[in-house]
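Given below, in the form of structure tokens, are the structures.
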Structure 1
Amino acid sequence: MTSTTTSSHPATGADDGTRTTQATASVAAILAESAARFPDDVAVVVGDRRTTYAALWRETLAYAGALRARGIGEGDRVAMLVPNVTDFARVYYAVLALGAVVVPVHALLKRREIEFVLQDSGAALMVCAAPLLGEGGAGAELAGVDLLSVLAPADTDDGPDRLEALAATSEPLTTYVPRHPFDTATILYTSGTTGQPKGAEGSHFALLEQVNTSLLTTFDMRRGDVLLGALPLFHTFGQTCTMNTGFRAGATIVMLPKFDGDAALAAMVEHDTAIFMGVPTMYIALLDAATRTEARPRLRYAISGGASLPLAVLERFQEVFDAPVHEGYGLTETSPVASFNHVGTAPRPGTIGTPIWGVDIEIADPEDADHVVLLPRGEIGELVIRGHNLMNGYLNRPDATAAAIVDGWFRTGDLGTKDDDGYLTIVDRTKDMIIRNGYNVYPRQVEEVLATHPDVTMAAVFGVPHEVHGQEVAAAVVLRPDATVTPEELVRFVADEIAVYKYPRIVHVVDALPLGPSGKVLKRELVERFG
């Protein structure tokens, strides 16, 4: 099926915009190859159910046959609304095996938000887990999109057709359909911190190279390693770093349909988890769970991403779990990992490490939107990235793509520094920076101080309008259940540690912070609430 292909993709184009190639690629090869090499190894554990690599690939090919019988073919977009269960992998790789494009949908979206993703992506069909049909089915109906279910009881008479039943009566695929390396494999929607979410198109090449680079020079992951699949698989972190990379290595993924600190710790102990990947909120929850049991997994190391991990939390985790934490950085648009505290080298806490193999990260002038003007080492500026990990672009948004990728560099919107050793440190988001009396205040620095207080579990610092100062520094904190500290005491606590123009004049105690799908705090919601 391999043939000479003419490509119009910017990333592969020659001076005339075209280039021929006989190369093919597919992210589906990750599961197909591991099924051939490690057929009897356990790929996925959910509760007491274990699925081997051979069984998972066989079931995936059956799902693909059912989707083909439903009219899905090369280039079609198929949305999926499925939690962290084995069916996520079956549906994901089935769509890719057909040469179609997979559009994972955030499991907490409401019907109108689901309708937007379905319409914007041009989805031809959605596969929805039965427990999520309330909003998923309504969203599909609003969008006029064909709907199939998974995980519905076999004796269900009403509702959409069951993919499992269709797979039992359809002819399965025998292998995956090859694709051009720069064909779009996934469309992942950004969390929409400004305006509507945008669909970032990830190519087969970028996703495969991300996995191979992670295994060769970034992580230390081996066949037989047990990983906790707690990160949501609809998000790029869990999808690429846990599922795709784990399956490529021949690891076993213990999936948690819903994250809970106590359940996660119990699963890690029961299955002898070697590697934990999580966002900061998960680290905080595991530390809380560890106060109720002495049991600990034999972790080799842990990976943190999605948002900055407060140093106080990192140090406490390393002490309690006797395992180093390696912090990295990336975005949906960078597949996702761009930099990392590489395993094998002692991590530098407080940094996001160095760029991964084949990727450049520099610091640019954030004020020049039309050009990327690089700044000297040590200066604060905007992180810009180029390399094999960049997306093809934002779906149907050429203007947004052109604004994000300038002179071949992806503009992240994050402020940071790069030292003489090449280590990168995130200071803050450009949009989150507070200007008080003309002075720049970086919320992350203030949050780090708040996180050191024994009564504080989570903190977010943000700017609110002020008639005199332009902006005032405010904070929202989540306290421990037995906390006695007052907001006024927290103000004084921070004021003793940092410059007078930086400390928050207002501290709000909240039950929980608003979080996006990647674990980032949605500060715009705090500004709307307290501004």
Structure 2
Amino acid sequence: MNNVLLLALAVATLLPLPGRAQQAEKLDQAMLDKIRDEGLNRSKVMETAFYLTDVSGPRLAGSAGLQRANEWTRQQLAAWGLQNASIEPWGTFGRGWDIEKSYVAMTAPYYHALLGAPKAWTPSTNGSVKKSVVVVKAAVEADLAQYQGKLRDKIVLTEVAMPPKLTFEPDARRYTDDELKKLAEAPAAAAAAPADAERLAARRAQAVLRAKMADFYLSEGAVAVLSSRAGSDGTFFTSNGAPYAPDAKPVLPEMEMAPEDLLRLTRLAEAGVPVEIELETRTRFQTQDLKGYNVVAEIPGTDRKLKSEIVMLGGHLDSWHAATGATDNAAGCAVMMEAVRILKVAGVQPRRTIRIALWGEEEQGLHGSKNYVKNHFGDPATMKMLPDHAKVAAYFNLDNGAGKIRGIYAQGNEAAVPIFTDWLKPFADLGATTVTLRNTGGTDHLSFDAVGLPGFQFIQDPLDYSTRTHHTNMDTYERLPANDLKQAAVVVAAFVYNAAMRDQKLPRKPLPAAKPQ
């Protein structure tokens, strides 16, 4: 236990009732046993994950795959007995985009099929094209001048930013006891260091340079671009090659490649060996409906005084497009759906309303959750709150891969630490023991925290999330360990149930300052 928490507990002991918020939690062990039994012995989590991945397919924002997933999850939640299941628009997003055909191969100096996928929101090629290549390396805009007049009717090969390295470490790992101990003892994260600000500035500068390079390739008459950011052993990372805005300016067709393939092409070309590429992409833009959507459903509360209050749980349903988005984030959505299924089967009669939300358009900037919060609870830009802001008891999020839950990030909420510590005790044998004041960023609980609502993300074993699956072509169903997802669903269901049944809402931090956009 860290010094900050000890001080908070010491202060709490001086408070008179009912101000003391750090009494031992009352747990319904019989219900927790029901939750554990259903979740571990009759789980549907892998079946749900199958429908979200293999059946729905890639779920890029605005794509047909995301539309399939939205409709299936709405129907499934309703079939399990949840009420008010709906696909709720949150506002305007932009163009949808789908891949209808994708093929790339080297045809000279010999034939070899290559690994790659079109970058999101890039256009189709003009049918099948077979062209020679030019290697372009540019660290600054001025470097592009040397390629003027050399790119017409060529396929551009860009520099591999992070070439693969030989490694003797496994892709996947779990947290050690020592790592969890250090995490539990760590204070809340401090403000960003100057080095973080420098890295952010460098990334922004790179984004500006990439945009200028794209304009240059187009103006010089190139046919297509092959690029690679990172990856190894057949894995490549994917992203967008153009904006999703309806009025986005034109770019060339671009494919993101396995780095080994792109490096081979580069070595051959730089050695003076003629290289020819055969390439065809057919992509489709969806411009009929520019709105973004979330899927929501409820288990209504039963307490006359508390049923208007809300306990929320969720994860983002959208993914990237080079695979089926299994660990990012079908896993989180399958776990959250399984949690509410478990609660329904267990026959819960929650005092507060339990609401699940499966967010859209998270990958482009938390759009689904940010706008849901803005539409229902309050605007972080003005800190003007809506009436339902006072009714939110808690929000629990899952979006750090497919590893089992090892604890929870308290998001700097010191008063929540002893509560979560008590809630985790029944699951110590399942490996869930750690509460840290720290936060993990980059996902949807931040939308709630931005308006002072108690939003939390669970600690999960990393497995191969950052090394193999996160935003890659390897993010498939095979990367989902069933026992980890079963354990996670049990822990989530218990947390949601406890939050729905306790006498008070979870404690809140002071409201943050407005952040005008």
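What follows draws every value from the coordinates through simple rules; no lab data is involved. Just so it is clear, the model here is predicted, and its values are computed rather than measured. Cβ atoms are built from the backbone, for glycine too; each structure is taken alone.
0.80 is what came out when FRET efficiency 1/(1 + (r/R0)^6) of positions 61 and 485 (r between Cβ atoms, R0 = 30 Å, to 0.05) was calculated for one structure; which of 1, 2 is it? Comparing all candidates, it corresponds to 2. Determine which structure produced the value 3.1 for distance in nm of label points 7 Å out along Cα→Cβ at positions 413 and 437, calculated from the coordinates; the candidates are 1, 2. The read-out was computed on structure 1.
Of structures 1, 2, the largest value of distance in nm of label points 7 Å out along Cα→Cβ at positions 365 and 477 belongs to 1.
A value of 20.0 for mean count of other Cβ atoms within 10 Å over residues 29-36, calculated from one of 1, 2, originates in structure 1. Looking at structures 1, 2, which one was distance in nm of label points 7 Å out along Cα→Cβ at positions 101 and 469 calculated from, given that it came out as 4.6? Only structure 1 yields this read-out.
Identify the structure, out of 1, 2, from whose coordinates percent of Cα pairs over 44 Å apart was calculated to give 20. Only one of 1, 2 returns 20 for percent of Cα pairs over 44 Å apart, namely 2. When mean count of other Cβ atoms within 10 Å over residues 461-468 is computed for each of 1, 2, the one that comes out at 19.1 is 2.
Taking relative contact order in percent (Cα under 8 Å, 6 or more apart) for each of 1, 2, which is largest? Looking at the calculated values, the largest one is 2.
Of the structures labelled 1, 2, one was used to calculate distance in nm of label points 7 Å out along Cα→Cβ at positions 85 and 237, giving 3.7. Name it. Matching structure: 2.
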